[in-house]
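Rule-based calculations on the coordinates, nothing more; no lab input. All values reported here derive from a predicted model rather than from experimental measurement. Cβ atoms are built from the backbone, for glycine too; each structure is taken alone.
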Structure I
């Protein structure tokens with residue numbers, strides 16, 4: 001017996017979900033949507049927190065970089 005999508009009872013010949021697949025997914029639709037929204041909200045919150053935390057950095061602890069390199073003792077002689 002050949003395997004493939006056309007032997008499945010969940011999909012029709014036009015690759016659309018059949019009535020059996022829609023019935024099987026129905027109990028999980030709301031729970032999966034809420035979980036997806038929660039994950040999306042968490043990711044957006046972490047991103048916003050990170051952008052805000054980095055935006056407050058004033059780099060006052062970074063030493064000022066000189067324009068030209070310092071001359072070594074060999075070059076001064």
Structure II
């Protein structure tokens with residue numbers, strides 16, 4: 001489905017490429033992924049607290065992990 005978007009998002013998260021993550025947010029067709037990225041970037045650039053940044057970061061990583069597992073193609077039949 002959107003497997004490449006999830007791999008890109010994870011890569012951008014690991015390497016701290018926030019500009020590329022923003023571009024991915026705009027271009028992806030997965031609206032949940034876009035919303036999770038938006039929440040994280042907002043918390044990163046306008047932090048209320050360190051806890052809110054941590055929570056949005058973990059939410060985004062959790063969603064990427066879940067989405068990759070849900071869209072993983074079956075290799076063995």
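Out of I, II, which structure matches 19.5 when Kirkwood radius over Cα pairs in Å is calculated?
It must be structure I, since only it matches.
Where does the value 7.8 come from, among I, II, when mean count of other Cβ atoms within 10 Å over residues 52-59 is the thing being computed? Kindly include the intermediate steps, with their values, before the conclusion.
Details: I: 7.8; II: 14.9.
Computed on structure I.
Determine which structure produced the value 10.0 for mean count of other Cβ atoms within 10 Å over residues 36-43, calculated from the coordinates; the candidates are I, II.
Working: I: 10.0; II: 19.4.
Computing mean count of other Cβ atoms within 10 Å over residues 36-43 on every structure in I, II gives 10.0 only for I.
One of I, II was used to compute helix-only ellipticity at 222 nm (-39500 (n - 2.57) for each DSSP H run of 4 or more, over all residues; to 500), and the result was -25500. Which label is that?
II
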